[in-house]
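Below are structures written as structure tokens.
What follows draws every value from the coordinates through simple rules; no lab data is involved. The shown structure was predicted, so the numbers you read here are calculated from the model rather than taken from an experiment. Cβ atoms are built from the backbone, for glycine too; each structure is taken alone.
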Structure P
């Protein structure tokens, strides 16, 4: 069975803290909507070399989230789905078409 990837992007929430505080219910609605897709992995914009630290933050958040989108959306979604960990996937280099093909092939052959 072919696996699907859904990419979700947003602005950096900390740029408008007041807006996000007022829109918390909408953030929760977004998380509920995304949970309906039943993702098996949650990947977040975070340096791959710092994945352990990201997961320590995730495990210790206790449903208390900082203002950033990583926690407001990513952590909430992963916790709602009872994921044991999240995945760091930030890279600042040049991404080629061949890189995307390779990444897709890896995803298609991965085990849940």
Structure Q
């Protein structure tokens, strides 16, 4: 979960499979209320959230790590990238593109 601005959240759903996190479904752009309504079973919510969002999520079936464990740590991303590079897993920069989340109907490509 990422704060996306204008009181919206960027949500990505993942499920553990074979010891790895695998994305499940498309990324979503939701308000906290919309997000809470999608939680129908216990779910671990990871991400840097406002106190208001944490309070609202605590009333759902979400499991929230302590705030100190929910801050952005660039060193973690650097470590993941370093391990990929050492394993020869590199991306072609020409194929990389940003992800844009839209609210409502997506803009046609």
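A value of 35 for relative contact order in percent (Cα under 8 Å, 6 or more apart), calculated from one of P, Q, originates in structure P.
In this comparison of P, Q, the computed figure 16.2 for mean count of other Cβ atoms within 10 Å over residues 8-15 is attributed to Q. Identify the structure, out of P, Q, from whose coordinates helix-only ellipticity at 222 nm (-39500 (n - 2.57) for each DSSP H run of 4 or more, over all residues; to 500) was calculated to give -11500. Derived from P, not from the others. One of P, Q was used to compute distance in nm of label points 7 Å out along Cα→Cβ at positions 72 and 88, and the result was 3.4. Which label is that? The structure behind it is Q. Each of P, Q could give distance in nm of label points 7 Å out along Cα→Cβ at positions 40 and 80, but the derived value 2.8 comes from Q.
I have 25, 16, 15 for semi-axes √(5λ) of the Cα gyration tensor in Å, calculated from one of the structures P, Q. Which structure is it? Value 25, 16, 15 for semi-axes √(5λ) of the Cα gyration tensor in Å corresponds to P out of P, Q. Could you figure out which one of P, Q the value 0.35 for FRET efficiency 1/(1 + (r/R0)^6) of positions 24 and 96 (r between Cβ atoms, R0 = 35 Å, to 0.05) was computed from? Structure P accounts for this read-out.
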